[in-house]
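Given below, in the form of structure tokens, are the structures.
Throughout, read-outs are computed from the coordinates displayed, never taken from laboratory work. Bear in mind the structure is a predicted one, so any value in this text is a computation, not a measurement. Cβ atoms are built from the backbone, for glycine too; each structure is taken alone.
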Structure P
Amino acid sequence: MKIVSGHGNYIRGQGLLGQIEEYVGTFGKKACLVGGKTSLSLVSDSIIKALSQHGIDVHAPIWYGGECSESNILDLKNQVEEFNPDVLLVAGGGKAIDTVKALGYLLNLPVIAIPTIASTCAAATCISILYDDNGEYLEISRKSKNPDLILVDTQIILEAPVRYLTSGIGDTIAKWFESKAANQKAEPNAFNCGAVALARFVYELLLKEGKSAQESIHKGAISRELEDVIDAIIVVSGSISNYGGDDCRTAAAHAVYSGLTIFPEVHEVYHGEIVAFGILTQLAIEGRSDEEILEVINYYKQVDLPSTLGEMGINASLITEEKWEILGNVTAKIEDMVNMPFEVTPQMVIDGIHRADKLGRSSIEV
């Protein structure tokens, strides 16, 4: 038996939230809105007003808790159950969306995802990434509801800081490097090979249009390039994850991201920024040439992605040998790393991070 998860309907448009009642009403008459603090401050008033005017009862907005953690998911469950909603709405970034996807799974409720930033593909995938309450990675959870509907208001994405889009570019280009690595150990089929081909297309699109999309945000003007990049980050990337599944969803780049969360400094760095450095480390672990790694680093310099530990706030000279060993051991054991086509040892992780950081620093000095 072959089961492939797919995302719900995807609707993107400028001012889309102004018609949100048309979409929510098909799910019932009681809605619960959860999200990040900033996102709720931006959209909750207009959402509640629009829904209330059309006879949809909305629970007072709820902050998701700051981390996609088991305790926050259970706390939300306790807050939401008594209200007995027909549908869950979530506004925010990846962690907020993942949290409500897990909540939707627990309560067996439909989920409408409203990404307010284009930084991850969380709105279009059937997994949630779990952390502890302090932001340290724990696991990939399959106890997660694939959103039934994804609503993207282009105007809201346009008005968000450009750094979020940059982070989304970093997270999305990883699909190419990770899927082609992971698929080497999988039995080829229409889905995983199709996912790799789609990942290649998205990578080339971002190389071509990523910088222009950033410039659109700086100018405050929606462009075709910005729309392409938003779609690529949020939903096409999610399709790659859904089609490829565990065969080629993630590999070393995301394992390095998760491992680096042992450093409190990176909790202020965005997911896709850390993943971008993880790509460089993966290429080093694979034994790629300096020229190939530097080619990726040169693109990072164009779009302001980090290529060194220092750019993520980590002072490598202050990391003790014991801490390096912990980082190597943790990263090598993370589920994502198992997808690599060969065994990756803790020392390979450490050496890969050192080499990636060295090449990144050399490019800055040029």
Structure Q
Amino acid sequence: MAKCFLVLEDGTIMEGTGFGSMKDTSGEVVFSTGMTGYQEGLTDPSFRGQILTMSYPLIGNYGVNPKDMESDRVQVRGFVVRELCDSPTTGYGGTDLNSFLKENDIPGIAGVDTRSLIIKIRTAGTMKGAIVHDDPLEYLEKLRKMPYPSESDLVGKVSTKKVLHFPKNCAKKVAVFDTGVKLSIMRQLMDRFEVYQLPYDTPVKFFRDHEIDGVFLTNGPGNPAHPTLKESLIPNLQKLKDDYPMMGICMGNHLVCQMFGGSTFKLKFGHRGENQPVRYMDRVFITSQNHGYAEDPETLEGSGLEIEQVNVNDGTVEGLRHKELPIFSVQYHPEASPGPRDTTFLFDDFAKMLEVRK
């Protein structure tokens, strides 16, 4: 493997060895605290535009296999690890991580002191970075002038481009606004409902024409207040909110917030991993999370929404529920994949809401 560098916009340069694609790349550098789940992270559309760093030091030891894909491709722009295992166990029947990234034309860098990198991000916040193979100093000025990935229409890049229909006999019909949905969320929904997976900018007329019973808002990348969403999806949701039960996950939580006039803000370094504690119903659930924004509680006053769940670590909003309408959302991932499945009952709660609606 060839020598390469991780360059950060604050001037930090870390040397390592390249794997996967040998091209240069740039993005927002973030980290995940999961001990497992690197494949799910790499293929999660919510990581679009980002360079993902794993806090666990040994990555690739169980390889890559088809059942752990969360989309049809690698979504990250780059991958940073402390130690790459190039000879994974054969027990999972998969391929090695190096070959997987090479096939998807995504660069990685190994041999980086990920502990110090993550301490830097926790202290200074997420920042732009690049994986480069030539002179890192020459690339630094170019990196500083680049816009943040979240300034672009990331949702438009990951949303389905056409309506996909998944029939299920004698089941309620759920329309999924796809802002970057994980496959594991789709599996949870298809187990329970007849599902229509929709482009994020699908007009309201579709719902009237197809006798939809409920609306689902998915996870997704980027800034939830991006103009693309505020000009298309949010107005459509405001037209639908009085007529359909709704459930949201991750980006869906932000969309519910904005639908009722609330605002979001960017977290210093976000929540990414499988060990985030959330207080709900006088219990603490350990949850899987992947987000960089949170709701501003003050903007929710008088909105009709109540804060139902909070993060035990920092007090940020983890769940909303409308006081009168059948609408609720969570910031974490009850479908897990990876992570604990303690909160999968929320999909059943959504199903009960649809049964109540005649």
Structure R
Amino acid sequence: MTRPIGIHDLAVATTGYVLALDDIAAAAGVDPAKYRIGLGQEQMSVPGPDEDIVTLACAAAAQIIGRHGADRIRTLFLATESGVDQSKSAGVFVHRLLGLPDACRVVELKQACYSATAALQAAADMVARRPDEQVLVIASDIARYDIGSPAEATQGAGAVAILVAADPSIARLEDRVGVFTSDVDDFWRPNDRLTALVDGKASVSAYLDGMTRAWDDYRARGGVPVTQIDRFCHHQPFTKMAEKAHRRLSEHTGVALDPTLITGSAAYNRRIGNSYTASLYFALASLLDHDDELAGRRIGMFSYGSGSVSEFFTLVVSDGYRARTRGESTRGMLAARRPVDPPRYRALRAAGASVRSDLDVSIAPESPGSFHFIGITAGARQYTRR
């Protein structure tokens, strides 16, 4: 008999600093409702000088390694659109810092915010072929936009680590998926830029079009009717976007979908901001941590990456999933972030932008976590675990 494959464990991490959007609003002289209601956001995580996608990835994945060990992990996929090197996978740094086995393949995947879903599906296929093995999937990103731009309030940072295995303790992946790709210039970041270029109107349009087209493909390939899906998680560059997607799916299918079917998915994203590849999986973590009645329920997952690639797929939550969730520790992590005011936030941004590969630099560890970026030596990034 074929064994179920899916999410055996899931853990999240974010930065040590946080900026309240009310403070950004006050500094800009705008109504805070523009962010709280218009975007559905309250805070954004801000990285310290010793934090990047590698340290965030390690912080998330270390929780999984601590619970399960690493002996069965033969593959590490790291999904990101804010990579630290054009050649070397950020996952190779993670591999060393976590002490993963030498007999382990490591690959970085990129397609805007979508690539974590590609990694999850590839991991499931690998485990289906070799059920005794496990795959560690990590989505890790830091969203940066130009200071003073309309997108600045949607910045954020975070990582989600997912252990993919047979007989999963959290959720089983179903095999019907819908996909859609279209070449659009809605959001992109050229190699010579630290911040992305965004066409806001085109981005919303492409996102919603991708959702309906991926849904149509899902149904054409035997996916269940929308009435058989119990909860939904939509990609959340800001949480209001998930509400737009949910309304569009309702209109598209002609079924009145209760807005509460997405409510539980927004809690973490409202407080960390946009985490690109990790965003959809922060939504899933939030839903699992805030809903005690999910066992046996089907969750519809919409993944989107600008440029653009979309996918719709479903999970069925395992019995006993609540014993594996980490809601208390995640809420503690969010509460423990150190608040910064707008001047301090801008200083941290400027310090990060000043780090160049052609100049040696040492960075003192200051974030509360165990993993730290400590500088550049001869063009190579340096990390430590304390």
Problem set entry | With distance in nm of label points 7 Å out along Cα→Cβ at positions 40 and 288 derived as 0.2, matching label from P, Q, R | Q
Exercise. Among the shown structures P, Q, R, from which was the value -6000 of helix-only ellipticity at 222 nm (-39500 (n - 2.57) for each DSSP H run of 4 or more, over all residues; to 500) calculated?
Worked result: Q
For this session: Rank structures P, Q, R by distance in nm of label points 7 Å out along Cα→Cβ at positions 192 and 224 and report only the one at the top, that is, the highest.
Result: R
